[in-house]
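Quick heads-up: structures coming right below.
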Structure 1
Amino acid sequence: MRVERNSEGVIINARQLTSQDVVHNRVMCPSCDNKVFEKWPFGWDAHVAFRCQGIKDGNEEQRKADFKQQFSYLFR
């Protein structure tokens, strides 16, 4: 799959990519499509634990585990 970016250079199709495609790039959250990670994967855990609307159930640790399981292919 080819990397797609919006007008600000943010990767918007991370769900179809691999960790090699997204690492250290600006990436839209693949779960909620509301948060831009300035340098993927930095900050994913705090976003998912407290703010991500794409992960709705569980405590902080459960939410992070759910996200990491769903999007494991985006992590090295």
Structure 2
Amino acid sequence: MTLTEYMSPERFPLTTRTGLTPRLQFVTDAAELERLRAVLATGVTPTEEQWIRLGELEEKEQARPTLLAMLWPSQPTG
């Protein structure tokens, strides 16, 4: 997935916040996924929107490490 796809409100309408930087979107998505998983772990019956949101966030979660490495490669030490 490209950064443009990750940041697309058309592809991820429930989880993409227009105007955020990629870094802020990554943090927001990670926090929202953690919160949603915690809610679902309590045994609550998820709504259709929560299932869709979970799907979006899990797809983004898979792409995030690669995108992070492309945007902010680690600096050589020494």
Here helix-only ellipticity at 222 nm (-39500 (n - 2.57) for each DSSP H run of 4 or more, over all residues; to 500) has been calculated and equals -7500, so which of 1, 2 was it run on? 1
Tell me which of 1, 2 gives 25 when you compute relative contact order in percent (Cα under 8 Å, 6 or more apart). 1
Test item: semi-axes √(5λ) of the Cα gyration tensor in Å calculated as 20, 13, 10, pick one of 1, 2: 1
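Bear in mind that the values in this text are calculations on the coordinates, not laboratory data. Computed from a predicted model, the values in this text were never measured in an experiment.
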